Structure 1
Amino acid sequence: MSDTLMRQLEMLRYLPHWPGKTNTATLQEKLSSSGFEVSVRTIQRDLQKLSRFFPIASDEISSHLGWYWMKGAESFNPFHMPPHIAMTFQLVERFSQSLLPQSSVSYLSPYFKTADDTLLELSDNSLANWAEKVFISQRVQPSLPPVISEEVYHAVYLALLEERKINLTYHSLGSSESRTAVVNPLAVLVREPIIYLVCTFWDYEDVRQIPLHRICQAEVLDETALIDSDFKVAEFVRSSDQDIVLNDEIKLVAKLSPVQGEYLLESPLSDSQEITKGDEWYSLKAEVKDTMQLRRWILSLTGDIEIVEPIALRDEIAATVRKQSQMYK
């Protein structure tokens with residue numbers, strides 16, 4: 001294979017899919033790092049020739065042309081996609097799209113199609129049906145995800161990726177009045193079925209969350225976002241800011257049905273959990289954070305759990321159960 005052909009194949013690999021694009025200067029740097037020393041003019045000529053045979057195009061709006069694979073074009077791969085890689089792409093498409101910026105999803109969509117085609121051709125291969133053998137299920141009542149504007153979705157992920165400010169128009173729950181704000185995007189939090197933008201407003205430091213489906217308009221600004229370099233979304237989630245924390249920790253004492261007791265033996269509430277088996281009830285002791293999520297869990301086990309301590313929590317659960325019982329009379 002000639003050096004020219006090898007260089008052109010490498011060039012096609014470097015081209016992003018629409019709406020992404022790259023210029024000839026960037027291509028020259030990447031080719032140089034791969035051992036191909038070539039002028040910008042030669043790259044331009046190569047791209048013009050390749051555009052006759054491949055679905056690639058340039059953006060002629062600006063003076064600096066940006067080259068890209070056209071929308072809907074299949075991924076370019078001079079080699080066959082191995083089944084294990086095809087399986088990985090298929091699982092990413094199925095379970096992880098909400099975690100990726102829209103530009104990445106657009107870039108990967110041709111690979112998703114290639115992966116589907118590759119596995120379809122391998123009907124006698126055990127990997128072909130792997131996606132049908134894996135499923136992620138929630139242990140809570142599922143609900144359909146709210147509708148998110150495609151423009152909003154793209155703008156939020158782009159601003160987050162490029163660390164730029166966003167001018168938002170949004171509304172609060174139950175309110176028809178819209179509000180506007182300039183926010184600094186910090187992270188995206190997926191709490192199925194809702195996706196939240198974690199951000200700060202204007203020059204303030206307190207971290208807020210906005211459900212993406214309540215954002216009416218989003219404009220990515222040229223200004224660099226104000227981002228605390230120490231902010232970590234994982235720590236933010238672990239700090240329980242995602243739930244209403246009433247007390248830091250409580251010592252939970254409860255009686256459980258044998259079935260629920262066995263569940264907690266397999267998946268403990270905390271490292272300090274202790275469970276004693278009995279003939280009719282299991283005894284539970286565990287140090288846990290006192291949150292609204294804890295209450296929702298307790299109420300979901302009505303008939304299988306009795307809170308013994310703390311007394312305040314026992315009384316609160318009892319009052320809630322009595323109120324609910326009155327509703328069904």
Structure 2
Amino acid sequence: MNLYGRSLIKVDDLKANEFFYLVKLATTLKHAKQNGVEVPELVGKKIALIFEKPSTRTRSAFEVAALDQGAHPVYIGPGESHLGVEESPADTGKVLSRMYDGIEFRGFTQESVEGLDQAADVPVWNGLTDMWHPTQMLADVLTMTEHTSKEFGRVVLTYVGDGRNNTARSLLVTGALLGFEIRIVSPKELTLEDTSVLLAKQLAENSGARLVMTENIEWGLHGTDFLYTDVWLSMGEPEEAWKERIDLLREYQVNEAMMRATHNPEVKFMHCLPSLHDQHSATGARLSKLMGTDGVEVTNEVFSSQASIVFDQAENRLHTIKALMLASLRGH
């Protein structure tokens with residue numbers, strides 16, 4: 001397996017065997033870190049971390065992964081570069097690739113990260129855009145493998161909520177690529193565009209994946225192994241859209257009744273975070289009152305339950321991102 005020099009801009013940049021290879025490498029790196037026997041292999045490498053959007057997990061995962069491996073990460077936060085204002089993504093990519101060995105980008109548009117990648121002479125990694133969240137998918141699949149004894153092709157994952165966002169799109173294509181059953185349960189007003197669905201169907205023809213897109217909550221839940229949701233309004237969307245979004249998605253909140261409706265006592269709850277599951281954040285407090293419940297896209301009861309594996313997902317961002325950097329920069 002040779003991923004040396006490769007970028008990761010969208011989920012289907014990887015073949016299925018390459019995806020599973022990175023997950024396996026991440027497992028090895030995770031065990032090495034936990035046992036205190038990790039060997040730094042990126043000593044002297046310099047990593048540019050470009051963030052148009054603020055972040056907790058993505059920034060921390062890239063920084064700690066780089067530091068664990070002996071590399072030097074440089075954080076370039078919102079408003080701290082000319083990217084997209086006085087300078088095109090292509091020009092920024094040309095400049096940074098003469099100074100850095102790898103570039104991470106977390107921002108608003110897919111066009112920006114693609115422009116960086118097309119111009120740069122070093123690997124570029126998409127930490128999140130409006131279209132794709134591929135590094136999250138690596139962490140999610142690692143987490144799923146840790147919490148199921150099933151053959152991966154028999155796993156069922158159901159995503160409930162806004163079916164148009166980057167997480168839903170990435171999950172649909174990941175399931176199609178890797179060959180498990182992926183269900184997107186959302187109101188018809190919030191379904192994915194035809195191009196993403198067509199891509200998923202094409203990938204599923206080769207993998208044998210089972211793809212389901214439905215408004216029917218009960219049908220979408222039955223027998224699922226992993227129940228996944230995300231916030232209902234993405235960064236960059238106008239705040240005034242919250243009321244309309246809540247009206248559309250109120251019935252799609254993940255709660256105890258929804259967990260029971262899976263008819264699977266072993267079902268696990270997943271979320272890419274941050275989550276508005278209680279009133280201990282300013283946005284959570286305001287929107288919980290608007291919802292009339294404790295929590296928005298998920299109740300605190302589910303989020304804090306034994307079925308919740310959200311913090312395993314969060315930790316696994318570190319290990320999978322480390323695997324990605326090693327594979328790209330050292331050819332592992």
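Here, each number is a calculation from the coordinates, and none is a lab measurement. Keep in mind it's a predicted model, so treat the numbers as computed, not measured. Cβ atoms are built from the backbone, for glycine too; each structure is taken alone.
helix-only ellipticity at 222 nm (-39500 (n - 2.57) for each DSSP H run of 4 or more, over all residues; to 500) was computed and gave -13000; which structure, 1, 2, did it come from? Derived from the structure labelled 2. Out of 1, 2, which one gives 10 for relative contact order in percent (Cα under 8 Å, 6 or more apart) as computed from the coordinates? Only structure 1 yields this read-out.
For which of the structures 1, 2 does the calculation of Kirkwood radius over Cα pairs in Å return 24.8? Each step should come with its number before you reach the end.
Details: 1: 24.8; 2: 20.2.
This figure was derived from 1.
Taking FRET efficiency 1/(1 + (r/R0)^6) of positions 37 and 69 (r between Cβ atoms, R0 = 25 Å, to 0.05) as the criterion, the highest value among 1, 2 goes to 2.
Say we calculate FRET efficiency 1/(1 + (r/R0)^6) of positions 117 and 181 (r between Cβ atoms, R0 = 41 Å, to 0.05) for every structure; which of 1, 2 gives the highest result? Present the calculation step by step, with values, prior to reporting the outcome.
Working: 1: 0.35; 2: 0.85.
Once FRET efficiency 1/(1 + (r/R0)^6) of positions 117 and 181 (r between Cβ atoms, R0 = 41 Å, to 0.05) is tallied for 1, 2, the winner is 2.
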